Structure 1
Amino acid sequence: MAELSNTAPVLDPSVDLPTPDPVGEIAVLAAVQGAVAAPPVVRLARAMSFFGEHAAGWLAIGLVGAAVHRRDPDLRREWLGSAAAVAFAHGASIGVKRVVRRPRPDDPSVRVLVGTPSRLSFPSSHATSTTAAAVLYGGLLRRPLGLVVVPLMALSRLVLGVHYPSDVAAGSALGAGVALVSRRVLRRRTARRNPRP
């Protein structure tokens with residue numbers, strides 16, 4: 001009979017361990033892909049992924065907004081400040097990712113349909129920057145952008161199989177938090193520059 005060892009196995013830190021899925025998020029991902037991941041939807045999701053990579057599309061929109069309002073110094077500053085806040089939100093999501101170090105979904109039932117710059121999943125940086133941009137730019141444009149673009153970006157990350165639902169939920173919460181604080185700061189600065197008589 002083989003003798004049992006009392007020593008614990010030594011884990012190689014370079015080997016990724018499977019991510020536990022206690023709340024069935026893999027099943028949700030597989031269900032979303034099975035329901036909506038038709039070729040046109042995947043193409044749209046990939047386009048959104050490209051647009052949101054490193055928040056580049058949202059930062060470009062912020063700079064365009066500042067250029068359009070160059071004759072109004074206050075609005076120009078608000079657009080530039082909002083773009084800076086979107087960049088900060090994106091950076092914050094990267095920082096959280098490096099602390100949490102949750103691997104991206106890796107299961108035979110989930111298809112990964114786009115490349116990613118890292119293997120880290122929590123939170124979704126796309127969801128973070130998109131929510132921050134929707135709140136800030138929507139406020140400047142007086143349009144409820146968040147009602148449209150945030151759900152679409154969140155769904156696109158699931159369709160592409162690169163994030164768990166909790167990743168996009170946490171990213172949206174982080175983006176909204178950064179945006180709300182930033183908007184308050186920007187409005188205070190504008191009010192200090194233009195005191196009421």
Structure 2
Amino acid sequence: MQCALCEQKKCSEGKDCSTIKADVEYTGRNLGSMKISAQIESRYYMEKTRLEELILYAVGMGYEKLGIAFCIGLEKEAKIIHEILAQDFEVFSVCCKVCGIDKDSYGLEKLHNGGFEAVCNPVGQALVLNNDKTDLNIILGLCIGHDILFTSHSQAPVTTLAVKDRVLAHNPLGAIYSNYYLKHRFNAKD
């Protein structure tokens with residue numbers, strides 16, 4: 001499949017271009033998730049922020065315990081989000097530098113030469129939130145790769161509230177909306 005290159009998108013009109021339709025079935029928690037997602041879309045389309053939708057989703061799913069795995073560079077935002085979510089949920093949050101492990105322990109390249117530099121620890125973040133028995137975990141600005149490790153080790157489902165992009169104020173699609181980036185950085189058509 002190369003849906004991104006398709007000009008027609010006939011699937012939105014009911015056409016099945018795949019071979020998997022007979023294998024797709026939504027039951028149990030998956031069906032519940034689909035129902036809550038459709039409800040949020042139909043009732044609040046272009047009215048609610050991602051944070052508001054997250055709260056509506058978690059309430060709709062009956063989640064009580066939320067976890068936030070955040071980058072230390074977004075500690076201010078993490079505190080605000082933690083406080084907002086704590087109005088409706090039991091909230092646990094864990095910083096990327098949890099455990100204070102030196103990069104030298106794993107032979108990792110350092111941002112600054114010499115001395116101690118704590119490694120980001122996405123597996124540790126997942127273990128902490130697994131121990132807290134969270135119902136849903138939220139990624140807030142984890143580095144590329146770290147988000148993947150966190151997601152693969154989290155026992156609870158994971159959603160992303162913010163993606164790290166230091167250059168574009170955490171808006172990675174800004175590169176796609178910028179003619180400069182498209183032409184000069186990616187040699188792409190706009």
Structure 3
Amino acid sequence: MNIPSVSECFSYMNDFGMYAHIREHSLMVARVAEFMYRELAAKGANLPPKELVVAGALLHDIAKSKCLQEGCQHAQTGEEICRDLGYLEVAEMVRYHVNLPGLRPDAYRRNDFSGPELVYYSDKRVKHDSIVMLDERLAYILGKYAKDKPEWEGNIHANFRMCGELEGYLFTRLDFTPADVAARIDRNLFT
């Protein structure tokens with residue numbers, strides 16, 4: 001398994017021209033992912049390597065700046081970038097950070113969570129560089145992406161319903177609520 005270090009992820013952010021606001025968003029997503037990882041690990045969860053989850057969170061929007069300029073799909077383009085760099089497991093997290101292909105309830109009941117699931121959930125909890133609840137992030141996504149495309153509204157709602165279900169599985173293992181996450185994050189992590 002090939003995993004970039006945090007400093008290598010920062011270099012890639014520079015190399016691929018990540019805008020400052022997207023970098024700040026990615027840092028906060030990584031803080032949430034690292035926190036969720038640490039808390040789940042303390043409860044005995046089966047998880048991939050923490051360094052992998054952190055790298056996936058830091059690089060989840062590696063292609064966002066390029067795609068804002070060129071009109072491409074940033075999750076797919078980011079996956080290709082990570083594959084080209086030789087980070088196959090990170091590429092999977094980048095690919096699925098917008099839409100997971102599905103949930104794995106039997107795995108969650110066994111306390112088994114994947115990197116793509118942690119990055120997907122963490123991304124949905126961060127609006128710009130602030131940790132928010134899923135309903136606030138949903139309202140933002142609807143306003144930004146569905147206002148001129150009503151056919152997307154149903155897909156966005158379905159995606160957030162799935163994320164809410166994942167949140168339920170995550171927090172049945174934890175002794176705090178989703179509303180407590182923002183107050184528990186180390187905001188100096190990765191700076």
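Given a computed value of 14.6 for mean count of other Cβ atoms within 10 Å over residues 81-88, which structure among 1, 2, 3 does it belong to?
Source structure: 2.
Taking mean count of other Cβ atoms within 10 Å over residues 49-56 as the measure, the highest value among 1, 2, 3 is held by 3. Looking at structures 1, 2, 3, which one was helix-only ellipticity at 222 nm (-39500 (n - 2.57) for each DSSP H run of 4 or more, over all residues; to 500) calculated from, given that it came out as -9500? For helix-only ellipticity at 222 nm (-39500 (n - 2.57) for each DSSP H run of 4 or more, over all residues; to 500), the value -9500 is produced by structure 2.
Figure out for me which of the structures 1, 2, 3 the number 111 belongs to, where volume of the Cα convex hull per residue in Å³ was derived from the coordinates.
The structure behind it is 3.
For mean count of other Cβ atoms within 10 Å over residues 105-112, which of the structures 1, 2, 3 scores highest?
Structure 1 gives the largest value of mean count of other Cβ atoms within 10 Å over residues 105-112 among 1, 2, 3.
Throughout, read-outs are computed from the coordinates displayed, never taken from laboratory work. The shown structure was predicted, so the numbers you read here are calculated from the model rather than taken from an experiment. Cβ atoms are built from the backbone, for glycine too; each structure is taken alone.
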